[in-house]
Structure formats: structure tokens, C-alpha cells
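Every number in this text was worked out from the coordinates using simple rules, so none of it is lab data. In this text the structure is predicted, and so the values were computed from the model without any measurement.
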Structure P
Amino acid sequence: MPVSAPRIVRETREFIAAHGEDWPGWYVGISVDPSDRLPDYHKVRFGHDRWFCREAFTPEEARAIKTRLVEDHGIDSDDARDEAQGKFLYLYRKAPHTEP
């Protein structure tokens, strides 16, 4: 279920703060289906790695939220890896086995 941009930003900040504030040690992206994208593309291990996901109302809103997090906090990201029609903003703590 989609939630507002301010709520996504707040919850993302709270999640990272609760798990250590090493902002550049996290990766943020946008996907149509993060349940496939995280394990298949980024090699995130559910049940082992720290990850977070929220649905925005539109792809444009998801991109704006991501841009804000990257610019304000230096979270790692790569626009070329995002799915253009994705509304799900996801992030995970980078680890030796994740990509990137």
C-alpha cells in the first residue's frame, strides 16, 4: 500500500538510525518488485541482511524521495539500476556479498 513521501523519508531515516548511521554504507534503489530485485539483482539475503522497502504513490515520487536521501545523507545509489516504472523505494546495508 502506498504511503506519503514525508512518511517514507521519516521511516527510512529512523530505520537507518536504528541500525547504525553509516549512511554511505547503505544502498537505495527503485523497483517494480523489490521482493525479486533485492535477492536476484543485489544478492540481499532475506533473514540475514538489513533491508527496508516502502511503496510511493508514483514513480516520480519514488525518484524524488531517493534523490533527497542521496543528496541529504550520501546514501549510495545508481540511477542506471533503477526501474523506470518502479514505485517501490528499497534500501539495504551493503555487505561483501551484496551488489553493489
Structure Q
Amino acid sequence: MQFVVIGYDVKDGGKLRAEHRPEHIDVLNNLDGIVLSAGAFLDEDGNPAGSSMHFEFPSQEAFDAYLAQEPLIKHGVWERVESYAFRQSFSNPSAS
């Protein structure tokens, strides 16, 4: 099952994000073959304001288990999190 997660950073959360980013990246790196895409979205000054991530987990339960241990949630980097089941309908293989 595919899922999208959108996490919105707390106001002025740059230092908090930087502090917990290494743990966040370690978690993503350990999700071998699960992460389809991930990245920060930016504010008007070009600073991270949140994250958008696209996953393919074997089940809703596996996705929920990931969310329960996601460092940016656990450490309060994201003030709001939205997650949705996702059905991909288009992919551009030549896009980078």
C-alpha cells in the first residue's frame, strides 16, 4: 500500500529540525525499498518548512508502526502531520 505523509514544521523550527534530522535520515535509510520519495518543502526564504514523503508499505499496520517511531514526530519537529493512502497514477521516469 502506498502512503503520503505531509509534516508541517513548528514555527522557527530550523534548529529543532537540524538536531533531529540525522536520526530521521537513519530511519528512512533503514526502510529498505519502502521510501519512494522524500524531501523538505520550503518557505519563501528557501528554508525547510516541512516534509513530504511517499512510501510503499506492505500494510496499514506497518505504516502506522513507522509513524509511531518517526523522529520528526517524536521530537515535535512537526506541529501537524497529515497522512493519506495513495494511489500513484503517473510517474515520469525521465524526471530527476
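Here Kirkwood radius over Cα pairs in Å, for residues 25-64 alone has been calculated and equals 11.5, so which of P, Q was it run on?
Numbers: P: 11.1; Q: 11.5.
Attributed to the structure labelled Q.
Among P, Q, considering only Rg/Rh (Cα atoms, Kirkwood Rh), which has the greatest calculated value? Show your work: numbers first, answer last.
On the way: P: 0.92; Q: 0.96.
Looking at the calculated values, the largest one is Q.
Can you say which of P, Q returns 23, 47, 29, 0 when P(r) over Cα pairs in 10 Å bins from 0, in percent, for residues 41-80 alone is computed? Before the final figure, lay out the partial values.
Details: P: 23, 47, 29, 0; Q: 25, 45, 25, 6.
The structure behind it is P.
Have a look at P, Q and say which one yields 6, 18, 24, 26, 22, 4 for P(r) over Cα pairs in 5 Å bins from 0, in percent, for residues 9-48 alone, as calculated.
Details: P: 6, 18, 24, 26, 22, 4; Q: 5, 19, 26, 22, 16, 9, 2.
Clearly, the read-out refers to P.
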